[in-house]
1. Hey, distance in nm of label points 7 Å out along Cα→Cβ at positions 20 and 44 derived from one of 1, 2 reads 2.3; which structure?
2. I have 1.22 for Rg/Rh (Cα atoms, Kirkwood Rh), calculated from one of the structures 1, 2. Which structure is it?
3. Supply the structure label, taken from 1, 2, corresponding to helix-only ellipticity at 222 nm (-39500 (n - 2.57) for each DSSP H run of 4 or more, over all residues; to 500) with the calculated value -15500.
4. Of the structures labelled 1, 2, which one yields 0.90 when FRET efficiency 1/(1 + (r/R0)^6) of positions 36 and 68 (r between Cβ atoms, R0 = 41 Å, to 0.05) is computed from its coordinates?
5. Assuming 3.4 is distance in nm of label points 7 Å out along Cα→Cβ at positions 12 and 28 as calculated from a single structure, say which of 1, 2 it is.
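Bear in mind that the values in this text are calculations on the coordinates, not laboratory data. As the structure is a computational prediction, the values presented were derived from the model and not from experiment. Cβ atoms are built from the backbone, for glycine too; each structure is taken alone.
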Structure 1
Amino acid sequence: MLATSVLLALATLAGYALLCAASPFGTCRKCRGLGGKVVLDRKGRPKKAKPCRRCKGHGKRLRVGRRMTNHSRAIHRAGTR
């Protein structure tokens, strides 16, 4: 039972690592990939207000796993010079 759960956890981590390698950017959770909050003007038409602070208006953010990978590579590079 313990071995099965460990294998399941390792398979999940390996899948996430492959996802981060294949697609390092994910949609922003704050603006849902729109780049900012959509508001309605006085006539009821949608318009974009301010750009999202998290993704700076791009709608995409670097995944947590990719950020950790980049940081560990930078530490390794700095330590082997």
Structure 2
Amino acid sequence: MKTSFNAQAPKKPTNLSLNSDLLAEAKRLNINLSATLEKALIEEVNERKRAEWLHDNAAAIQACNELTENHGCFSDSFRVF
């Protein structure tokens, strides 16, 4: 999937508030917090953009589905199966 952000953009320091026990366990397990959060953010951003796109295009999707229900697919006459 194509990213919707510049993967080469410089890193920016950010302050976060995390559960202290979870943070301690992550440090004990040598989890790279920056990489883990970045990966989670990519997934969350992609999911929200997908939902946003579906919401923004709901009317067009519905219209296309209705057209197909009423008239079939344009390629129906060419199908051999």
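1. Working: 1: 4.7; 2: 2.3.
Label of the originating structure: 2.
2. Values: 1: 1.22; 2: 1.27.
Traced to structure 1.
3. Numbers: 1: -15500; 2: -19000.
Clearly, the read-out refers to 1.
4. On the way: 1: 0.90; 2: 0.45.
Among 1, 2, the structure yielding 0.90 for FRET efficiency 1/(1 + (r/R0)^6) of positions 36 and 68 (r between Cβ atoms, R0 = 41 Å, to 0.05) is 1.
5. Details: 1: 2.9; 2: 3.4.
Source structure: 2.
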